[in-house]
Structure I
Amino acid sequence: MTAKIKTISYADLVNALLANLSDREQEVLQKRNALADYPKHTLEQIGKDFNITRERVRQIEREGLKKIKNMDYDRAKLPVRDLESIILDYLKSHGGIMAEWHLQEKLLQEQLEVEEKALNFILANIFAGNIKRVVDLNDHHVVFALQDVDLDQAVAIASALKELIENHGKPLHLEDLSSQFQSHKYYDYIKERQAEDLAILEALLSIRQDLNRNILGQWGVYHWNTIKPKRMTDKAYLVMLRENRPLHFEELAELINQANFDRKKAHPATVHNELILDDKYVLVGRGIYALREWGYQEGTVADIIENILKNNGPMSKKELAEEVLKQRLVQKTTITLVLMNKDKFKRLENGRYELI
């Protein structure tokens, strides 16, 4: 989807803004917004730190934010207005509403906590006149939205998208979801927004807590094992679908760990045992497995050759090798040795082979 747009350090920008305040104003804003390595403080906690009332803390907070908002950003050479314009355009390109985590994902090149907190401070305070932060949508993530966005309608469309996915019964790519959604009564709302359909759908899906996407970029219900896999075999399945090729169980274990499904480490021996026990997988080489749904068959190389000859009749060694290598990752010499089994295979005068 849309590329990330971060071009500055949000933490550096916030530090530059706070530098224009008194020490007390700086500390109050830092503690209230969990900036500068402070945990988030309540008004009462800060009041005890300074031996002042909660209302006085609130007053200092308001005064500090007012000073920041009234600053001459151009004179201070701070790119606040440019950043605001970029983020407003970015929200518009996603239909005007995005989940907090989704917006962070798009605006941050690295998911660093210090940058996340600084970005949230900017969005919720400096740009509050144009962007609203909504925290009380049931079953939905915290969202940022443009002031003119109809939240009820956005929630209704997100619910309709979830229902469509549930009725489909398995995860969908955005393109497929968009195609199916075009006949829905809410699709006109999507078309009315001056933004790309897929970007709007992605944003609306992202606001629901019970929907998520998997490593294939497909969207589905959060608890589905094809979205949030818990068993090792389900993790292996998603990784193999993504790689779209047979994998040795040791490489597969490494790729599962790189996917960061959870904190559980995949050990090669465990992965190997799971693949052996699950009939979704077929052994196609020494320690190498493929998905049965790709068309691979069970059995030894001799069994594979037998099936090929049953279906095709006599074949040359070259033709047999080509067909066997579609099913098994073996050396051609292995195929030659198997064909020497005179109890199963017969070499004809024309050099072709047939079953006994």
Structure II
Amino acid sequence: MPKPKHLLNLFSKRELQWKIQEKIGFSITNKLDCKKLSELIRAENLPVISESTLYRIFLVDDHKSTPYLHTLNILSQFINYSDWESLYKIFNERAHFQMKYGQFNHENKITKSLITCCIESNNLTPFINFCEQLPANLSDEETHLIGEEIYFALLNTPNPDQNINFFKSTSHLPIIRKAFFEFMADPGFKIPHYRFGLECYLNSINDKKKIQDYIFAKSLLLLDNVYKKDKQNALITAEDLYTKNTYTEGEINSIHTYPCIRYIAYRIFYLELKGESITNHLEYLFNYIENRFNLWDHLEKRIVFHTLCETFFLCESNTDMEVEKLKFIFKDLYLYYPDYFNDATLQELLLYFNTNSTATYI
């Protein structure tokens, strides 16, 4: 009896690929990536899926892919679902939730959502009313979907200056702060007037998350200044972070890994801007990593590694030795990636290990 096949439409294929890429930490773009994915699946004691099968599923431009149901079950189990039916149900629920804010997927074509239309037309009253009606217990998956929709609407708006009004009008809303500013952070400052948006975010901080929100936003502003080589504003922002407020190590460790490690790493920029040596802080930094290494999961290790790679790439001091030391400490990460990662430059590593959601979906 032949094995049953399943028609995999473009929407389901894309969703499946994104979920797998979210787990493995690299995009599936070529045969070497498919080979590594095959190895990772086998390493979890799941039945083998050949690299050629993975290539056909994810990289052959065919809207009518028909993999075996058995193969889809294995891929579902790899990302911690019991089977394809369970995962496909999640995809359907995702599509249903998208319809609530006016996005439709018809014949593999995605329409502009009502959220996007409100942002593009600068008619925010219906959008704000919608946000205020969302339940407080909205899942992270649903929150992320709203964040994605807002991100792309602001990024691609035909009138970028309208983003200013969006940030003024919505940055105080909890769903916007979480879904857009935090889940879909834009450290590359690709969105027009994103800096202004972060300033609005800072002006609306409440006491409950004061430390995390403050460090999160100020760190991104400092990073942007360093990329732009704007030393004057970089120093002003760094002084806000490191002299106007003081935090214990316990307070820093209590916040999310991204703002935590950015705060610790970016002190290098502050020391350089003041013309001081970074030697003692580098020693502290590596002691910190070694002491906390076993407490981090795979994703957190990627966050720390990427943040430090970026810091060493941007700082003015010669950190070649520290980069090699960093690669040695995080050597197990390399076992999880295709072989070509071993020869990657520091700049390429920034792309490969970037865990920001905006890097995953763009």
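Using the calculated result 4.1 for distance in nm of label points 7 Å out along Cα→Cβ at positions 60 and 220, pick out the matching structure from I, II. Working through the options, I get structure II.
A value of -15000 was computed for helix-only ellipticity at 222 nm (-39500 (n - 2.57) for each DSSP H run of 4 or more, over all residues; to 500); which of I, II is the source structure? Considering all the candidates, the number was obtained from I. For distance in nm of label points 7 Å out along Cα→Cβ at positions 36 and 116, the calculated result is 2.2, so let me know which of I, II that is. Value 2.2 for distance in nm of label points 7 Å out along Cα→Cβ at positions 36 and 116 corresponds to I out of I, II.
One of I, II was used to compute Cα Rg over 2.2 N^0.38 Å, and the result was 1.07. Which label is that? Answer by label: II.
If relative contact order in percent (Cα under 8 Å, 6 or more apart) is computed to be 14, which of I, II is the source? Going through each structure in turn, the value belongs to II.
Each reported figure results from applying straightforward, stated rules to the coordinates on display, with no laboratory input. Please read these numbers as outputs of a predicted model, since none were measured by experiment. Cβ atoms are built from the backbone, for glycine too; each structure is taken alone.
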